Structure P
Amino acid sequence: MSKKGEKEYFKSIRATSSSEFEIFNPSIDSLKIPEEPVKVSYQFGFKPTAGEKLIYFWPMLGEGYKTNPFKSAERKYPVEMPYATDEVYILNMEVPNGYTIDELPKSAKVLFNDTEGFFEYVVESDGQNIQFRSRIKLNKANFQPADYGTLRDFYALIVKKQSEQIVFKKK
């Protein structure tokens, strides 16, 4: 984020949608304060293409893991991440006018080695609004080679869940 700059960062988010997509009130908070968590927030709007009967909407909007960072089948050396992780992504949105929810991803919570972390993926809707939250929390940054397979499988599940889409159907 700090290398790209705020303008380029939000431009890359906009590029994830094929529909007319606009971002309003973008902000990045605490980017230059290393001790504080970085908070990215914005509002968005999009217009479906005329005649579009189904809209496939990816709630991560360009964020999240698209590929597993642990590609090798096995590892002989420890995994050393720069820091423990607590990534939270929240999306609140209204169902587009003229559409209903056809399909929502299922919520899930997966523990990593009992107490070393978890992945939480929660999707809720009242029919008019959707609330979505994805959270990855790892309590430590170093993992022994014996934990590599579990770590790799954990991230494979994250990639799979974060790639699921919400499907809207025209009324």
Structure Q
Amino acid sequence: MQCTTDRFDAMSEKDAVALLLECCSSRAWAYSVAAARPFGTRTALLATAEAAAENLDGDDLAEALAGHPRIGERAEHPASRREQASVAEADADVLARLAAGNRMYEEKFGHVYLVRAAGRTATELLDILERRLGNDPLTEERDMRSALAEITRLRLERLIIEDGE
């Protein structure tokens, strides 16, 4: 459901949180962004939402990550299916390498490999995965947080439009 910034600002907290949970599955994130209303502009909303996603910690971060499927596996969330559409067309070798890489990544870092899949081919996603497997934990945490914020922002941009758009 798309809505304007003004409509989002006027929603009940329950409705605003439900809309936000379509972008990021962290309830703490959704309540935090909803509580910061009114925004007045889409730009202000997006900036607040992105900063809140980058600053998630502990169980809230784990909840956000749990809302993302592994790259290359069938996604239940409509946004994830759309974002990973290119993976459906990948050949068996790329899919097998993605599956193996996902397992190695999770063993090394303890959470799902998170990357913006929208607009990228399966081969590009595999290349990024293989590069990030070489990251140290601190670098990877920074990359993962950046990816979470980027994905959240892209999803929110699809849902919240400026008045008159």
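Values quoted throughout were computed directly from the atomic coordinates according to the rules given, and no laboratory measurement underlies them. Everything numeric here is computed off the predicted structure, so don't read it as measured data. Cβ atoms are built from the backbone, for glycine too; each structure is taken alone.
Remarks
- Rg/Rh (Cα atoms, Kirkwood Rh), for residues 12-59 alone from the coordinates reads 0.94; which among P, Q: Q
- If helix-only ellipticity at 222 nm (-39500 (n - 2.57) for each DSSP H run of 4 or more, over all residues; to 500) is computed and equals -4500, the structure in P, Q: P
- Of the structures P, Q, the one that 67 was derived from, the read-out being percent of Cα pairs over 12 Å apart, for residues 52-99 alone: Q
- Taking distance in nm of label points 7 Å out along Cα→Cβ at positions 68 and 84 as the criterion, the top structure among P, Q is P, with the largest value.
- Comparison of P, Q by relative contact order in percent (Cα under 8 Å, 6 or more apart) - largest value held by: Q
- Cα extents along the principal axes in Å from the coordinates reads 54, 35, 26; which among P, Q: P
- With distance in nm of label points 7 Å out along Cα→Cβ at positions 124 and 140 derived as 2.3, matching label from P, Q: Q
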